[in-house]
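Next up: some structures, all given as structure tokens.
Bear in mind these aren't lab numbers, they're just calculated from the coordinates by the rules spelled out. Treat the numbers as computed from the prediction; the structure is a model and nothing was measured. Cβ atoms are built from the backbone, for glycine too; each structure is taken alone.
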Structure P
Amino acid sequence: MRPKSKGFFYVTTPIYYVNDVPHIGHAYTTIAADILTRFKRLEGYQAFFLTGTDEHGQKVEKAAQERGVDPKAHCDEMVKRFQSLWQRLNISNNDFIRTTEPRHKKVVQQILQDLYDRGEIYQDSYEGWYCVPCERFWTEKDLAGGNCPDCLREVVEILEKNYFFRMSKYQSWLIEHIEKNDRFILPTSRRNEILGFLHGPLEDLCISRPKKRLRWGIEIPFDTDYVTYVWFDALINYVSGIGYGSGENAFSHFWPQAIHLIGKDILTTHTVYWPTMLQGIGLTPPGMVFAHGWWTVEGKRCPNRFRMWWSRTG
């Protein structure tokens, strides 16, 4: 007779970009999530562990173009490297989601249409600076010496019409949620970083890209001239991967327990964009977002030499 379950536990890694091969940073987060999942299973919990790949956006399209292949063919090749590496490391994930899968695309478009129908998405012109490697827009004041404040690489000036999610509407709610839930963002230094970020005005989130500039993405259901911004698309994997909108019991069991393990470079997307998106569609935020640091070489983030090692041995 099986012992009674202690409850449900849900842990995720980020879904990894397929613009390049796996490196030690990918392995670090995934192994940590695997250890945590195995421990909770030993404790008697029904634990669900989700990982996967982020396969849309300008970086992926550019990587495919440089190799002279179709973006989907590029993704199909690169995803095998992640999947085979997790098998080699004996990772015990329950599912592996790809953002090019129909089950994910369906949920993204359902959420977009729902938000649009309720006036949470609107169209407006945008002028600002864009970082292709980070796939993020920045204002003039955000720039660091004229470059992207995150990766310090060159940005390009863009003026175009796009669709926006009314993220600013949820700023007060988000601050209150963070202040009332000490364990929502860990470690504490990351929590303080986001609270500091939210002391300034929160702008609405641009959630589309015109097809004339980028074609490799999930089509906006209410305007086929646009595709979905890769971060709006990617974050939804955490709910599409456990059956959101399908009527399956897995979602209702596991979502309230969600723990996201991420690197510190994607803290804002996971603790500002994601919880406001969830609030917009009427879902509770994840239980915890834990943002770890980076592997460094001589004090600098430098995964390239490790990327070569994984590539040779994978």
Structure Q
Amino acid sequence: MNTGTANLKNVVAHEHGHGIGLGHSIPNDCTKLMEAYHCGGAWFVGPQDDDIRGGRRNYGDPYENNDTNAEPSDLGTIGSDTLVVENLSIDRGTTDVDWYLVTLTSTDITIEVDPIGSTYMLGNEGGSASSISTDSISDPDIELYNALGTTLLASATSAGIGETEVLNHTVASPGAYQIKVYRKADSGGGVQRYTMTIYSGDQSGIPFVDGDALPETGLSFSVYPNPFVAQANMKFFAPSPGSYKLEVFDVAGRRSRTIETQTSKIGWVQAAWDGRDDRGDETASGVYFIRVSSGDRAEIKRLLRVR
């Protein structure tokens, strides 16, 4: 893109920002579309995080108006797959909530709400700039309801500001359900952008026939979802009663976490890893290997964590 074309696009986009109610921003460091003085250059700045949040504050996200259970945004049917819904936000102070309608073909559902944003200096023209971290503006929580949005089935509220909230639930039967995403009380009133990921069905790939089917061989170890953000679910078949060990290793072979489990009978065993090491600290994004073992039996799965 040549300099003239880039500058023209920046000017047009800047003036369009004024047209939707955005004012000038500071500092003037060539990082924001709505800076009062464009510094030139052969690149197109385009709408930035502060512009998107400003638009959401005035008009809401693309799924508005979905503020009540009477008018949820229909996300369609979710089979044994993953639906990622981006460009979402909780808007308009402390009163905005988001309702969504999903139709499940399975009884298992996992919902992840991940606050998104970045850290930068921001202020209004004529004032002073200060640092803002827009992935930690407020604390979104999750509730799952029946098709009409009138009966609460499950909720997830334990994650803090800037952390991914995860809801796992098994519903009574496939069909339509409503999801409510809302701001935890007293967790701020600014615009919080987020991404919602919905997993439906048994993500492990283990078949079910009249209950849990028996594996043909081995431990049939599985880990899901993969990649994961906040929690990885693990499942394996215990061929005999006794103790089993789950170990998490990084790519350098260093052990990050050990999870001990016991079973008093033959059958499927479920466990979860919350992404923390044995000290309770959050692990970094990257590749990990999870090993399940008992006696001379062991299986390893590769897992990707994304934060």
* Asked: Here helix-only ellipticity at 222 nm (-39500 (n - 2.57) for each DSSP H run of 4 or more, over all residues; to 500) was calculated and came to -11000; which of the structures P, Q was it taken from?
  -> P
* Structure fact -> If distance in nm of label points 7 Å out along Cα→Cβ at positions 198 and 222 is calculated for P, Q, the one returning 2.6 is structure P
* Structure fact -> Across P, Q, relative contact order in percent (Cα under 8 Å, 6 or more apart) reaches its greatest value in structure P
* Asked: When percent of Cα pairs over 38 Å apart is calculated, the result is 10; to which of the structures P, Q does this value belong?
  -> P
